[in-house]
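Scrolling down, you'll hit the structures one after another.
Every read-out reported here was derived from the displayed coordinates using simple, explicitly stated rules and does not represent laboratory data. Please read all numbers here as calculations on a predicted model, not as lab measurements. Cβ atoms are built from the backbone, for glycine too; each structure is taken alone.
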Structure I
Amino acid sequence: MKVEIQPGFSFLTFFVFLALAVVAVVIVPSPAHAQAFTVLYNFGEPASGYDASTNVIFDPSGNLYSTTDLGGANPSDDFGTVFELSPDGTETILHNFIYTPDGSDGVNPAAGLVRDSAGNLYGTTSLGGTSDEGAIFKIDSAGNETILHNFAGGTTDGAYPGPGNLIIGSARNLYGTTTLGGAFGFGTAYELSPGGTLTVLYSFTGGDDGGSPESGLVMDSSGNLYGTTLNGGKSQSNCGCGVVFRLSPHGSGGWQETVLHSFSGGTDGQFPYAGLALNQNRLFGSTGRGGAGNCGVVFEVGTNGNERVLYSFSSQGSEDGCYPTGVLPVEGVLYGTTALGGAFGQGSIFALNASGTVTLLHSFDSSTDGSGPNGLARGPKGLYGTTPLGGTNNQGTVFKIAP
């Protein structure tokens, strides 16, 4: 089945416009701009790219790399960019995605990047390629782009890679997910060899095993892969609220899926949009809905199962935020972002300690610092992220916070 997805498409958009119940919670008050928060770059002209809603990565010199879903050298194309931001805040466009009739390039990269030891950058586009179902690309250290794989869609290799970043395994294989396509039409988990051969590790059925993985994967030291699906699970008759899963090598090159947790849509959360973080055999993540206030939760799942809710966000109008968009473990504290809520209703950065106390680190006010942040990454002297909107030109920002 052919599904049309518009540039910038995200299931998170679905969350943002739903009405929410207001439930009171206790948080630690913190002035909205008390932390060392800095806007590193304001996207403005279309040529600079805009709608940056992905995580960032760094090289050893402190240069930052990511993608924009829209913008580019030719404003009439508007198909996204790969960019570099130097420590002094100078942006360099490494690649402008261009739609071509022969599908020789991908378009609209919804995910961020991963970098190998040689300085090559790898990522995916949500559309474009020879079948207009998305592509996997490489940008070498000289800025040259190569398309490594074009997704064919249908029942084959998958379609529409989502906003989850690729990861690189020990043998330099790339691992990722597609939101749709595969044998049952509900997405795939795949491996791409250094030689360019793509292998589907698992096709999701949309049933108890989950469906439509929006996030990327994480890998443990034994080579097991972990991720989430936006829908499906044992609660399928109720809401199909998504799962946390593990994929394990299973003889003769096959892989076996194990569902570690099926979200019920109640206090345990629902719709795990953002990716997982793996730390000491524990998986940390967030859901876009559900929880005590139906505004999302931060959760923990052991690599052998058993979910524990660490925090429930209260309501769209509360200062602790609403719609969490991922968490990052740093020295025993979980740092994260929310797409809405905070003091100005435009999203927040928070810290969650081991005792379950949330501290508000920053509230986005849209007009100056951005709106709707989508996760954090650890970098030189702080945590970094992007916003798709807001800032001085209302085209999004790159920011840093030193908590």
Structure II
Amino acid sequence: MSITRNTPALMLAPVTAAMAFSGHAHADFIAGSKASVQMRNFYFNGDYRQPGARQSKREEWAQGFILDVKSGYTEGTVGFGVDAIGLLGVKLDSSPDRTNTGLLPIDNDGRAPDEYSQLGLTAKARLSKSTLHVGTLIPKLPTLRPSDSRLLPQTFRGAHLVSEEISGFHFNLGRMTQNSLRNYASSDDMSVTGKGIRGGQPSDRFDFGGVRYNWGSGLATSYDYAQLERNYRQHIVNITHLLPIAEEQSLASDIRYAHSTDDGNTNVDNGAFGAMFTYNLSAHAFTLAYQKMSGGSGYPYVNGTDAFLVNYSMLSPDFANPNEKSWQARYDYDFSSLGAPGLLLSVRYVKGDGFEWADGSNGREWERNLDLRYTIQSGPLKNLGLRWRNAISRSNGGNDLDQNRLILSYTLPLL
């Protein structure tokens, strides 16, 4: 892995490139440009409590900077533009016996570097209601969900076409060729991850496509397909619906089914069903979810990403062992109704069973998450965010883990 150091100048490169381009561009290119820098201070503490844990404690503290520059489009039938993202992570506290938090890379000597960085550039073109992006991308797809749960976001390299030419329809098509993990400065081939999956190999080809249609009255359906060459193929169907019940009351439904098979020498064979229902009542939200795995393997997804599963959580994290059944109960509260706008609370409990550990014993696991967030709404510190994420997981054959994450974030608009 190549780690870039001495990087302050690198963080300015996206702005310099955008300014140089804009000097020769049309008014729409300049007027539509946006730039911001997000500062993210992240403390991570993980305590592994099971007997014989290889690393009983993971603890690091780091500062991240995310520079995001997006141009407008040039005038004409086909508009052109350029986007850029600059990522910089700075070590504040770490030691070789407390690494592997996902905040920082690890050098060959087992230590985290003082800093690491990445610069990504993206060319884009727009024709009518269709856009093409080529370069560094952070897609948001059921089949590919980059992780942004640590210091810096995961990014990909590739091409992504989005079209909304037909009213109500949203089409997407593309290919990803390289993967940069959330604590990496380099880009590498992609690989498959998932419980009980064997035989995967690195690949530089992740092809995807999908269509979503909004039927009106709160109903939407989608179909997505993906293939990680030499690893797996995947089909995902999703149905969402929002039903208004009365004033400040609604019921949200989210039904998902994924069918995954091997594409090479893997043992991927998975069916994943999930159903989630949320009852919203004024400042309260009550959620129940059920998830069931079938087939000979767990749910497959690209390494480093988040799985498109209703019970995907912080620590376990997917409750997607072969044949595992799991359910979730969740409660959310918005303190605006008590005169504290910007303060949000979420509590979640997930329990899974019906699967086997590697030794053939019956598996059981559970996880409890607590998420408390506050964003300052006014004054000189407006938009300063504070977040505490706490999780506890226990099982009869896996990790027993207590974890805390403290995150302080602020986004400064530049353009």
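What to note about this one:
- Value 0.05, calculated as FRET efficiency 1/(1 + (r/R0)^6) of positions 250 and 370 (r between Cβ atoms, R0 = 25 Å, to 0.05), assigned to which of I, II: I
- Top of I, II by percent of Cα pairs over 34 Å apart, largest first: II
- For mean count of other Cβ atoms within 10 Å over residues 162-169 computed as 12.5, the structure of I, II it came from: II
- Comparison of I, II by volume of the Cα convex hull per residue in Å³, for residues 298-353 alone - largest value held by: II
- Distance in nm of label points 7 Å out along Cα→Cβ at positions 42 and 314 - structure with the largest value, from I, II: I
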